[in-house]
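Pasting the structures in now, so scroll down.
Quick note: the coordinates plus some simple rules give every number you see, no bench work behind them. Because the structure is a prediction, the values reported are computed rather than measured.
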Structure 1
Amino acid sequence: MKIRNTVFIALLVTLLSSCSLFPISSSEPPFINSSGSSEEIKNTFTERIENMVSTGKMPRPVDANTPEVASYDEEAVLGSAAHPLLDQVSSEYLEIIAFEQPEQYGDAFLIKAGNAEIIVDFGNPADFDFDDSTLYKNYLKDQYNTWITDQKVELMIISHPHSDHIGGLDGFLASDVRSIGMLVDYGYRYGYNDNAYYNNIRSKMSSRWHGVYHSAYDSVNNLNGALSRTYVTQELFIDWIDTGFYQANPDLNYTNLKYLGEKIEDLNITSVVGILNYKSFSFMLTGDMQNSTSYGSIDGETIMTEAHTSDPLFHQVTMLKVGHHGSTNATYAPLLSKIRPTLGVISAGRVDSSNSYGNKTGACSGHPHIQTLSRLKNANVKTYLNSASGTLHFVTNGSLVDPIYFIGAPLKSSLIGGQNGYSNSLNSPYGSTLDIDKDLWSSTFYNRCHA
């Protein structure tokens, strides 16, 4: 009888183990997009890159600065090496996500290392939608809820107050995130365009989000508890770059912004710029930094680059967030020669099919511009574009011997357009998986629009 009971119990355990009501173990649920592909959080680097492709590029020995070694001290300044925003010693890998945008322009990034997350801008207005009828607000909310599993963001960076960078705020507010460890932003007031952001995030950093706020100006000048280097974890930190255009008064109206006495007309040059370092990997964040245009006469990118000729913080980087969505007014040869990136990422939303510019129509007529693409190609920067390859994922373990891996996602919006008089127009319908593993140079977009 004892043997029969033992067998019965063993069979019962086996049956219950296979039943969904009594799981033996569980894992993070994968994010399933509307085309059926899935990406999910994995514990190890090997597991995470299983369905990804190699970029063929890897960190170089001088790409990243070395972190300071310090014992954890909760009484030290928040963001210092002794008191990082998250007390996490190490992580298996770093992941950078560039979310597809529903309309032209738009930046929205999420950076994740272990339990540490960094949000960089929110992208297009929340009430925009993709061609598959997904509301951008809901898409962004679902993405944040998928990747931020502890309801806390360690660092939020808002580069500048244009609507294609802060417009998706409601997607963040609708998410499950309840805490922001630190906010760093452009440090002035834009008025109507950033009222919702100011009222819901910046002015509520202490009372609602249980964190601290620092302007970019205070950060680069080590003022009011801010630091020119912010440690997110012991191995992940950002060096804030002094562009020369940050403002000392965070309540200053945008109409009163000055650079050496000259009025700043183009708010793009006030973008927060920083270099993220993770082990041997680095990633330069540029916002919409650019040179002079029809609406601003100051050569912001050139001034920034020349001011840091011998600055050890302004160094060679592995990867570049290409400025201003690949505009012809940004990412010039002097900057590329200084930072020497091997990888580039361009965030630019789908262009309406009725749009035209020069001899291009629709998707081919917007950002990124061919002049910038030529400069990137001449500098041998392997570049990726989220309006060609969908939401982009880059993964690195930060080592000198393993390449950075990449995977895109099926596009949520159609790409329609071409060159005037060119029969092979661009028409990559929603759901296409043609480019989810391709860089920009081998994408349908590039070959039909600019090749």
Structure 2
Amino acid sequence: MPSYYAIGVAALCVALPPLIILYRILRVRVPGPLRPQTLLLGTLLDRKYIPDLFTRHRSLATLQSEYGKTLRVVGPLGKVLVMFTGSIPKWFYGRDLDSGREGVNHLLPRSILGLPLGPEWSRHRRAIAPLFSAKSLEAQLPHVLGACSELVNSNLQAGVADLYPVIGAWALDIIGNVAFGHEFGALAGAKSGKESRYASAAAGINADILRRFAKGPFASLDRTACAKATADMEVFRETAAEIIRASAADDAPAALRSSYVAQLAHKEKLAPEDCIQESVSLLIAGHETSSNTACWILHLLATNPEQQAKCRRESDAAPATPSYKDLMSMTNLIGAVYEALRLYTIIIGPSKKTTRDDQIPGVPAHTYVVPNKTVMARCPMQFPSPEKFDCSRYGKGQHLCGNQISGAPRHRRDVVPVAASARWRGGSRRSTQYFSG
């Protein structure tokens, strides 16, 4: 009898988990691809539907067109995310709706990207907000212009070239100066063919977040990958800790005292570990998002000579060292940025958890839902001639605004789960871009 009991228990342990997973998937009454491989691996790791994680947003756009306005995307252990198109409902912008943070909360649990909504998240948000004011951005503009000057003088040749390594290094150097007050040397390394330790560590952190996002709880089983991510994180943690210490001195250089991490530590009085993690969160949120967007802007301008000529005239008319106000008056150049973000969406999200059944038809409460901006940004009802690159849309108000598409509430500050490589969010892994000499 005991043997029959043991067999029954074993059979139950084997059969019950798949049944629970299947129930979790099917209780979401919206269509989506599902086959045994999907049940086992999840949609993102099923190569029939997502051939390459780095370009998964395009695959998801294709699936969305096949399955309709709502699409079920299966994650590890049957966790479901629903992607939707059409207008974004007002409840989606509620401050009481938290965002998904898979991948980020393992490395940065004390950052605004990893903290759940609540008093601590609000405290971090209040501390960070002044650093993104127009005054603060004006103060950091010399770092940006300096990196741009170095990029322009990089002896880039006219013709077909892969600009991503150089543009990625350019963006990382800006983050180094702004967030850490430190020269990362990424652009110099990219030009010489010797990758800087900061560039290597940044790539490792982004890869680990992608790995955790795709594999969920199973990502922790790869001890080697986890150890590498910890070591990569330590590169930036050691630098940030040293900047906090050095910037406290009375004779500290202005670049150190004005850095993001120093201001959080000495002015906003965040705990040292919180300051470190917030600085790395800026790296994750801003590095590859900026570099990928810049690559697409260059590509779109080079392949649309008329639009490029408008932007060049606007740039030529500006002062040699433009101010923040000067830059904000360049509507064609700003329009080029918005158009690149619309045509080659970097961030699909944010995802929000529903609070009750059928807030989106067929979706039960406590399910993460996310607008598929890759599809929505090419909607002809929102954007006439959606495939056309037109910098003048910005002046007409036909553009994406933060997390919103036309008609959504303005100036909301939802947390966007951007802690993932924009290289896989925004385009090909190492897209070939076209540079016009």
Structure 3
Amino acid sequence: MATEDGELCSRLAGLLRGHAVEACPTQVRVLAKRLEEWPATRLLIIGDVESAGSGLELLAAVKERRPDLAVLVLSRQPTIRLATEVIRGGAEDFVPIPYSEELLLKEVERILEAAELRERVESLHRLVADAYGLDRVVSRSSRMRPALERARAAARSETPVLITGETGTGKELVARAIHAGGRRAQQPLVPLNCAALPRDLVESELFGHRRGAFSGAQTDHPGLFVSAHRGTLFLDEVGELPLEAQAKLLRVLQDGEVRPVGSLESRHVDVRIIAASNRSLAAMGAGAMRQDLFFRLSVLVIEMPPLRERPEDLPLLVAHFLARIRERGIARVESMDPQALELLLHYPFPGNVRELENLLEGVSLTLPPDHATIRAEDVRGWLRHRGQSAAPATIQGPTLRLHDLEVWAIAEALRQTEGNKRRAAQLLGISRDTLYRKLQETGWAAEASDSRT
């Protein structure tokens, strides 16, 4: 509370005794210092504002330093002009004195609940950014580096993006990472698999429809462009859209307006487009799509390499997916033996990363209860079910060892425990002495040295 009225301060403190309340003078410098000392403050009550000048000056100073802080203004000389200026200045509400204690308490509770909800939403957005950010993409391959660099550039811009690559290479993961890293991160990302839509419903799904526009249209439908307003629309397999729908999509991209089926009126939409296709860039440019739409979408192109071209990522991905399998409670598998990893390194993975994830989950489910390691015979059985021999032709790429998997696991454990080696050793299921020895072997001992043992 910021007020010079001792009596008002006492009454408010008694009314709000269920909350942590601090009193403060109304001088701007003093209040600014107190707000720095109390960063967890959710509501500031400015008491007994006598004029627009004094009240607005204090309100402006608060909003400049803490734009997220909710402010409630009280005044013994309420006027319509003062109330209007206070609300325009960013206050949550304006309450005249004398006030109803019951109504004031309800208003305070409402403001605090809204502030808590905003904090939860912001926290959720941070979690989404952490979960889908580009830093979460598991790769150290030089083949993935150009794709990740372009994705970071895309996150910094608003330009349309076209992501190409085989099925299962992670196109949607990168699309979500671009959205999470951009200025629209707090707005919705709306995904659509264009190949899964019936041809006669494509336009209705994208642009919406009015009631009675066609048989079965019993209510108005806003469409995905309106649902993604101020956010991102992810069009997966965009090349599968009918040519007529492609023409209308192009018009929306050019004009920024959608017209629902059965309507004569258009509506403005502010939507970023990220498109994806499993067709090659050459195929898309050679007739798989309308040329004008292709040029519009391909301002920034990201080509996702298949897993067979980035074999050095395989140990990292295996460790990542085994950790997820444990976290989800699917199985307690801890590792994969070197011979099993060698078999996977020679398998072409036509389904790419998604196939690897499904493989590990399926094999983990079929392991005997007392086995926590995926063995070579487990992988051979999976290969036989797919009509592959136990030793397919060798693919080109550097020789890899299980050591790579171990190095990644240690680094990930240290990251999750913020460098605490005792907790990292517990997470890895090894002793602290073993962890120190492995850090020495990898050359990380000095780098990982800190006081958190």
Practice task
Kindly point out which one of 1, 2, 3 the value 17 was derived from, the read-out being relative contact order in percent (Cα under 8 Å, 6 or more apart).
Solution key: 1
Handout entry: Which entry (1, 2, 3) yields the derived value -14000 for helix-only ellipticity at 222 nm (-39500 (n - 2.57) for each DSSP H run of 4 or more, over all residues; to 500)
Key = 3
Exercise for the section: Given a value of 4, 19, 30, 27, 14, 4, 1, 1, 0 for P(r) over Cα pairs in 10 Å bins from 0, in percent, point me to the structure among 1, 2, 3 it was derived from. Expected result: 2
